[in-house]
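Next up, some structures in C-alpha cells.
Every number here is computed from the coordinates shown, using simple stated rules; none is lab data. The structure presented is a predicted model; accordingly, all values stated were derived computationally and were not measured. Cβ atoms are built from the backbone, for glycine too; each structure is taken alone.
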Structure I
Amino acid sequence: MWPVPVRENPGAKAINQLSFPADMKKKAIIFDLDNTIYPVSAIATELFASLFRLLEESGELTKNLDEVKQNLMRRPFQLVAADFGFSENLAQKGTDLLANLRYEGPIAPFSDYAETRMLPVEKFLVTTGFLALQQSKVEGMGIEKDFREIHIVDLTKATKKKVFTDIMDRHGFQRAEVLVVGDDPESELKAAVELGIDAVLYDKINLHPEQTSFPRIIDFGDLRAFVL
C-alpha cells in the first residue's frame, strides 16, 4: 500500500489468515528501503545528477560538497540540508526538485534480498523521503507485493517512530513480536530502541563495521536466527 492515506496491499496475505507457530520469535519485520533493500550508490549518479548540479552551482558548499553528496546517499535531504547549513533558498530549491523527481529505470535489490521472501512473517516497508521518488524506487524493483504495507514518511508531518507505533496498534502486535531491520543506527534503529522493539543493523555496504549497539548482519539469510 501507499499511505498516506492507508490502503491495503491486495497482493499481501491478511494477518488473521497467517498461522504463527507458538514458539516463533517474531510475527512482523519492519524494513527500511535505501541501503537496506538496495544500494543507493547503484543509481545515485543518474538519480541525483540534477540535485548535485544545483548544489555545485549554488557556490555554498565548496568546502564540503563531497561530504554532502555522501550524506545525501544515506540520509533524507531535509536532515542533510539542516546539518550542513543550506541557505533557505537552496534548501527550498532542492526540495522542489526532489518533490518532482522519479527514477524510471530498473533497480536491482541486494543479491540476498530474496532470503526475506522466505521468512514466514508479516513484512512492512517504512522509508522516509519524497513520495514520487520513493514510489518509483519500489516500482523499479518490483517489490510491492512483498509487503503488507508500504509507508513513505514525510518528515514534515510524521516520523518513523510514529509509523512503527501505528503499525503495532492497528495490527495488534506486541513489541516483542516485531523486528526492525535497517542500515541507519540514528534513524529506524534508534526509533525501534525508543519503542522497546528489537532492531538489527543490516550493514551490507559496511558503513558501520565497528558499531556494537545493535546486532549486525551483512546477509538477509542471517535474519532467520532473529525470527524463527
Structure II
Amino acid sequence: MQVIIDPLNTIDETNNSNNLSDPKTIAWDFAPDAGGCILPTSSYLHYTGGFINFYSSIRSNHLLSRDSVKVNFKLSGPGITGIQDMGSTFIYNVSPTCFCPQVANIPTLHLISLPGTYQVHISVDPDNDIPESNELNNELVLSITTQDLPDMHLNTTFINPSSLNPAAGQSITTQVTYGNLGVGNVSDTMKLKLYIDNIAVDSILNVSGLPSNATNTYTFNTPWSSNQPGAFNQSKHR
C-alpha cells in the first residue's frame, strides 16, 4: 500500500518528489530488535554473582496491528543443561512501529553462578499463532560474556561541596561518594584526587575497594576558596 497527496499536481509546490509514501505491506510481521530506543541486555556489564534481566524491543514491521503478541525468553550457558525456558509474556495493542518499538519483559532474573558466555534466546510468536509475512525473523539470540572485574565509578550527583553558593573568599570542603558497579574488590586500595578547574587541590590515599553495587563516602578536608566570583568545575579522579 502507498498513499499519494496531490496526485494530479494541482498545487504548485516547492518539492513534488516527497508526495508519495514508502510502500507498506498489509500484513503482520513482528520481530525482536536489539536496537530500538533502549539498550539490549547484552550491552550491560555482567559478572559472576550478578543477574541477567530478560527484556527486548519488539518491532512491528508492517501495517496490520494486533491486540496481543506473545514473547518467550530462554537461556543457555555455563551450568545450564540445554536451553532453559525462562518464561513468556505478552505485549498489547501492537501497532506498526514508527520509531520506538514496544518492550517485552518478564520479572524473572537469572543469578550468574559461573563465569563464561550466556545466550539469551528471544522468540516472538513462539507458538506460531500469527500468520506473518516473514516467519524467519521471529528469533534473536544475544550473547552475554561475564566480565569478572570491578567497575569503580564517580557521578557528579555524588560530589557535594560544603556550600553550593559560597561567597567570594569563603572556604569550602568537598565530600564525594564513589561506587562499584562490577565485581567486589574489598581488598584493593586506591587514591582519590580532587581537582578544581583542572588544578589539584587535595588527595586521599588508601581508599578502600567495595563490594559489588556498594558505595562509600570520603571528605576532602583541604579547604578551597576563590576571590573571583563565577562558576568553577570540580572533578575527582581515582
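Have a look at I, II and say which one yields 16 for relative contact order in percent (Cα under 8 Å, 6 or more apart), as calculated.
Structure of origin is II.
Thinking of I, II, which structure, once semi-axes √(5λ) of the Cα gyration tensor in Å is computed, gives back 31, 18, 17?
Of the options listed, only I reproduces it.
Where does the value 0 come from, among I, II, when helix-only ellipticity at 222 nm (-39500 (n - 2.57) for each DSSP H run of 4 or more, over all residues; to 500) is the thing being computed?
It traces back to II.
On distance in nm of label points 7 Å out along Cα→Cβ at positions 82 and 146, which of the structures labelled I, II is highest?
On the way: I: 3.0; II: 2.4.
Going through I, II one by one, distance in nm of label points 7 Å out along Cα→Cβ at positions 82 and 146 is largest in I.
Work out mean count of other Cβ atoms within 10 Å over residues 50-57 for each of structures I, II, then name the structure with the largest result.
Of structures I, II, the maximum of mean count of other Cβ atoms within 10 Å over residues 50-57 occurs in II.
Match the computed value 18.0 of mean count of other Cβ atoms within 10 Å over residues 58-65 to one of the structures I, II, and report its label.
The correct label is II.
Out of I, II, which has the highest value for FRET efficiency 1/(1 + (r/R0)^6) of positions 74 and 194 (r between Cβ atoms, R0 = 35 Å, to 0.05)?
I
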